[in-house]
Structure 1
Amino acid sequence: MEKIIPYGRQYLDEEDIAAVVEVLRSDYLTTGPRVIEFEKRLAEKVGARFAVTFSSGTAALHAAYFAAGLKPGEEVIVSPITFAATANAALYLGGVPVFVDIAPGSFNIDVAAIEAAITPRTRIIAPTDMAGIPVDIDSIMEIAQKYNIIVVEDAAHALGAFYKGTPVGSRAHLTIFSFHPVKSITTGEGGAVVTNDASLYERLLLFRNHGITRSAQKFINKNAGPWYYEMQLLGYNFRLTDIQCALGISQLKKLEQFIKRRKEIVSIYNDAFRNNPAFTIPAHSDYVEPAWHLYILRVKSCLDRNKLINLLFEQGVGTQVHYIPVYRHPYYTRISPDPEAFPNAEAYYRECLSIPLFPGLKEAEIDKVINAVTACSKILMDQGNC
């Protein structure tokens with residue numbers, strides 16, 4: 001079988017490799033100067049005062065919910081169309097995920113439905129910028145302010161996106177990013193939380209390092225000497241290494257280049273599939289500039305999506321379904337939301353299909369994807385009841 005074009009893939013060049021090798025030859029492999037530099041550059045890039053790196057996007061979510069003060073029994077409002085980590089991180093702290101349906105024709109949470117889901121136990125609203133398309137964060141922040149709720153924007157897909165002319169990461173109380181290989185930039189594994197709030201920043205720093213501080217100005221007990229440190233809360237070892245941060249610094253320099261290429265591919269796909277009766281192409285509001293982590297087609301319901309996936313695989317085109325609604329996972333049956341309560345998420349799940357999109361996608365590969373998707377969908381349209 002010919003080589004499969006994956007739905008997503010990292011892009012690394014010699015500059016990235018050299019940056020990592022330089023750290024490997026240095027004195028610091030972790031908790032050193034590259035971590036500080038990467039955090040500073042990331043904060044500047046997204047227009048936030050502070051950035052704290054973590055070992056993964058999931059660890060970043062865990063830390064953000066902790067910094068927001070989530071306690072056992074308190075609720076976190078999330079979209080069901082997200083990776084499970086957005087909800088799981090609430091469970092890690094004894095919180096309760098509360099699902100709110102996505103908006104019709106959108107990949108993102110229905111902002112108009114959020115307020116009805118708020119209870120006296122609601123601590124956090126955690127909207128996801130699905131596929132790199134920013135949510136209407138201003139409207140969500142207005143709701144949060146009304147009810148004194150913290151907003152944690154899950155922007156794992158959206159580094160490099162803009163909302164009303166400002167970078168994603170500059171408006172929510174806390175915003176998380178992921179640096180998994182298929183994301184906007186990569187550190188291998190990794191994540192970060194950005195914020196404009198100094199007190200939240202301090203809690204994030206403690207949480208990622210066992211709850212330990214070495215700053216004499218922050219000690220609770222008497223400073224016993226230059227070696228002294230204090231564990232002030234129960235944290236975790238969620239640190240990102242200098243090796244990974246060196247890669248992140250190098251990758252961050254290319255962020256605009258990566259996003260530009262993603263937009264070029266999306267434009268080509270839109271032109272190719274806009275008038276194809278088998279699909280609906282992704283849409284977004286005029287006031288956002290997506291990062292385009294994913295290109296998600298909605299497959300006409302009269303077609304057999306599994307057959308389409310198999311046909312495309314035979315043609316060398318890899319695809320994926322992003323995502324199974326979180327409430328459908330077996331673990332979440334104990335929370336037991338009724339799928340019928342989420343008609344938009346259910347419709348989306350039946351129809352969504354991610355096709356290859358990443359900066360290193362070559363012109364010949366783009367043509368191959370378009371030709372395969374067009375031909376395979378036509379076969380199924382001819383066979384189906386459409």
Structure 2
Amino acid sequence: MSQPSLNPIPFNRPAPVGREMEYVTEAICSGHHSGDGPFTKKAAALLEAELGVPRVLLTTSCTHALEMMALLLDIQPGDEVIIPSFTFVSTVNAFVLRGARPVFADIRPDTLNLDESRLEALLTPRTKAIVPVHYAGVGCEMDAILEIARQHNVAVVEDNAHGLFGKYKGKYLGTFGILGAQSFHETKNFSCGEGGALLINDPALIERAEILREKGTNRSRFFRGQVDKYTWVDIGSSYLPSDILAAYLYGQLEQREKIQSHRKRVWEFYYAALHDWAQAHEVQLPHVPAHVEQAYHMFYLLVPTLEIRQRLIAHLRARGIVSVFHYLPLHLSNMGRRFGGKEGDCPVTERVSDQLLRLPFHNSLTQEEQERVVAAIQEFHF
């Protein structure tokens with residue numbers, strides 16, 4: 001039965017939590033609205049210090065950070081890049097744009113991360129990189145992935161769009177590979193509407209990354225006084241976010257402990273409130289291995305069938321609650337099939353894509369709203 005008198009509960013509700021608006025006003029009044037202004041530098045420095053990363057470059061999106069990865073790896077037509085089929089299209093597009101052939105990997109049934117036990121079978125002499133995606137901010141099994149990559153002399157670069165400040169065995173996600181990509185899209189833990197960052201863990205890549213991000217010029221060296229003029233020295237594009245966006249992001253990052261503490265409470269409330277219900281109805285809740293500290297990015301249910309998933313979405317919608325599914329298998333998309341993808345290639349991905357349902361989860365979600373979500377779920381008839 002619907003409850004029209006209650007306020008709707010959106011899946012996501014971006015909101016300032018600290019001094020974001022003050023900083024945006026300061027950036028606007030400063031006269032420096034373009035990239036690499038004071039707030040861009042503050043946000044990058046905060047991330048470098050917190051993560052222990054040699055260099056962080058803010059970008060206009062995680063997509064652009066991934067595209068910079070492909071450029072820095074010097075991806076060429078015919079190179080192969082191993083990517084989980086269960087991820088956002090940006091992960092694969094960044095490499096396909098450079099001519100790479102994606103090799104789609106299946107995921108583990110517990111964490112929904114790249115299945116490291118199936119990784120070695122996908123390697124060929126043409127493999128140039130492996131791209132682990134830390135789904136829901138829960139770390140992939142990086143020890144095994146890095147060892148396989150080392151044995152075969154293949155680069156590892158991380159798509160850490162979900163996982164900022166999450167850890168694997170005490171080390172921050174995004175800092176294992178030579179490069180890591182972050183997202184500050186409005187659905188992420190820390191947001192500036194649209195934004196991203198490239199984590200550069202190999203200092204040898206810093207100078208070229210700066211050039212790529214500055215339209216292929218050595219403009220960064222010019223501003224540091226290392227050259228008396230700047231010029232075109234490499235390929236590149238415009239990947240710098242406005243300092244106004246960086247100001248908002250810096251305000252969010254300043255409140256990282258408050259934000260993460262709130263998201264932890266949200267995640268733990270869902271887990272405790274739904275645990276017995278899930279067991280009774282053969283629903284799988286998120287799994288976090290003991291050696292992983294998750295980023296509390298999302299909370300999902302894996303229900304038994306697609307038909308149940310769709311009915312549950314409609315059931316919640318009728319009660320003013322927005323829940324959503326997630327990725328469709330990339331290997332079965334129109335583009336994925338052009339690269340040889342076919343049904344049965346990634347069976348766990350194909351099953352999970354039909355079963356997964358994400359619950360409302362954001363920085364201003366209240367316990368009262370969560371109680372409504374849980375009550376509505378428990379009313380659902382299988």
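All of the numbers you see were taken from the coordinates with simple rules; none came from a lab. This one's a predicted model, so the numbers in the text were calculated from it and none came from an experiment. Cβ atoms are built from the backbone, for glycine too; each structure is taken alone.
Output the label of whichever structure in 1, 2 has the greatest value of distance in nm of label points 7 Å out along Cα→Cβ at positions 77 and 165. Mind dumping the intermediate values first?
Numbers: 1: 2.8; 2: 4.5.
Sorting by distance in nm of label points 7 Å out along Cα→Cβ at positions 77 and 165 in descending order puts 2 first.
Quick check: 4.0 is what I get for distance in nm of label points 7 Å out along Cα→Cβ at positions 205 and 301, calculated from one of 1, 2. Which structure matches?
So the calculation was done on 2.
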